[in-house]
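What follows are several structures.
No value in this document is a laboratory result; all are computed from the given coordinates. Here the structure is a predicted model, which is why all the values come from computation and not from measurement. Cβ atoms are built from the backbone, for glycine too; each structure is taken alone.
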Structure 1
Amino acid sequence: MTAERSDMVVDLSIFCDEGNESEKERKKLNQEGMIMEYIQVTRENIEKEHICCAISNNKDVQVSSKKAWLTNRFDDGLVFLKSTERGKCFIEYIPAENAWNPIDADGYMYIDCLWVSGSFKGHGYSNDLLSACISDSKEKGKKGLCILCAAKKKPFLADPKFLKYKGFTVCDEADNGIQLWYLPFSPDAEPPKFKECARHPHTDEKGYVLYYTSQCPFNAKYVPIVEQTAKAHGIPFRAIHIDKKEDARTAPTPITTYALFHDGKYLTNEQMNDTKFLKLAGE
């Protein structure tokens, strides 16, 4: 499924088993003229491709920071597959040894994000993208897939109902309820697990402490806003930008894209704007 040309459009129908819901949905959409096309973002085409949302201006700090992060991950085996339509319909995955999360999952493929939302929901596109990831991972000799989730749906994490439906099960859980789910390709595959540093999320600092990476484009905009808001209201706040894989893999939190702590206790992975942060801080 690897694109050899920068303009290659990927036909995911080859990953859909005849008779399953994704294939039935695909046939229906094809009859209605609504078949989805996908493209793999690569180093060669990333400048001209929109990435995960409607923001298309490469000069926007959210776009430039995310594209820079992606570009630096391609050599680590990252795959970013998305719809050719503008919007949130994509999967991003990487060999687990290179994941920016404190996990032990050698030989697995780690899914950074599987996101289908808005008008794209309900058409089988999640099945398409996951099927492509499974096929590609098997071709690369991986033991299986793993992904972060929780018992109940949380912002910016996979839907546990969908994962369970697709055969994923929980293989580890941190004290804050963040779970590691996996889909092994063979019954004797050793399950992935969290590193000890992430099993009991905490910090030794007082006040608000945020760990984040540039994996999520919105951090480039909203982290500075929260920093400025906290400073204006005299609220102790420190943002720690994780910009090295080694630091991400030893972070005190299973979620590294956005993990907010207060007085040492983990609070949330939900991104804050100024209004949400002040409400959280009781201002």
Structure 2
Amino acid sequence: MKSADSDALIFLRQYHADQPGMSPRTFAAGRCANGQNSYSQLLDGWDPATERLRILDLACGDGFLLELIRRRYHCAIELVGIDLSAAELAAARARLGQGVELLLRAAQKLGLPPGSIDHVVCHMALMLMAPVEPVLAEVAAVLKPGGSFTAIVNDLKVESPALIAFSRLCRRFSDRDGLPPLAIGDPRLRSAAGIREVFAAMGGRFAPPELTAMSLDLGGRVDGVLDVLMGFYPPWRLKAASRVAFVEELRAGLAALADPGGHVALDLPLLKIRARTRSPGN
């Protein structure tokens, strides 16, 4: 693994050790055009009525998505969660109790029996994984023929003024703290063209992925939008004193973007990936 990737992995592990459960606190209140949050976009297309399904949540974090799946499908499924963070998995165990298999493992080495999983889901984590090809190879290996891999990733297309202001502020404070750029994940997983390129290079393990563009509305009052943006990774690289100043400047910038009613628009572009493993002979 490249040194930049190692630095990124160290940062991600520390972030999730310090902030377990931050991802659902950041994203779960948002709504897509159909009124569902981004987690719920991963749950369609399953039919547990015909057989007991085994579902794997890749990078399960504190178990928010696993709990959502269990509530929707009750006892008709078996759940497995894998994550790199012991702190996140401890939070998941506290949330889920017994009956869910939680494993501390890297996505590149799942260690599950071949063909043992019906569906794999992954929320806002695939684009953080590098190298991604071994991840997809592992996913294809553990899935049954015709099984599905469904992931939500963020799209690089950013048009929301609040996100643009946030990104510029992050760059300015990072430069002030002397922080070099940190390459987290694979940027190809943040665009439709890049996603198709990655899956096309997987040696026919997957059928061509279905891609759906969507937008997650995370807007609200200034302090609410501030809390959402502080759930993103860049501010947590800053020195503690810089982060205090960053928050104050961000708050002022968001206040300047608020409409007369005090609402700040924050739309996060997303891509939903749905890919099936090829059945024998296809």
Identity of the structure behind -11500 (criterion: helix-only ellipticity at 222 nm (-39500 (n - 2.57) for each DSSP H run of 4 or more, over all residues; to 500), calculated), options 1, 2: 2
I have 21.8 for mean count of other Cβ atoms within 10 Å over residues 104-111, calculated from one of the structures 1, 2. Which structure is it? 1
semi-axes √(5λ) of the Cα gyration tensor in Å, for residues 184-271 alone derived as 29, 15, 10 - corresponding label from 1, 2: 1
Assign the value 22, calculated as relative contact order in percent (Cα under 8 Å, 6 or more apart), to the correct structure from 1, 2. 2
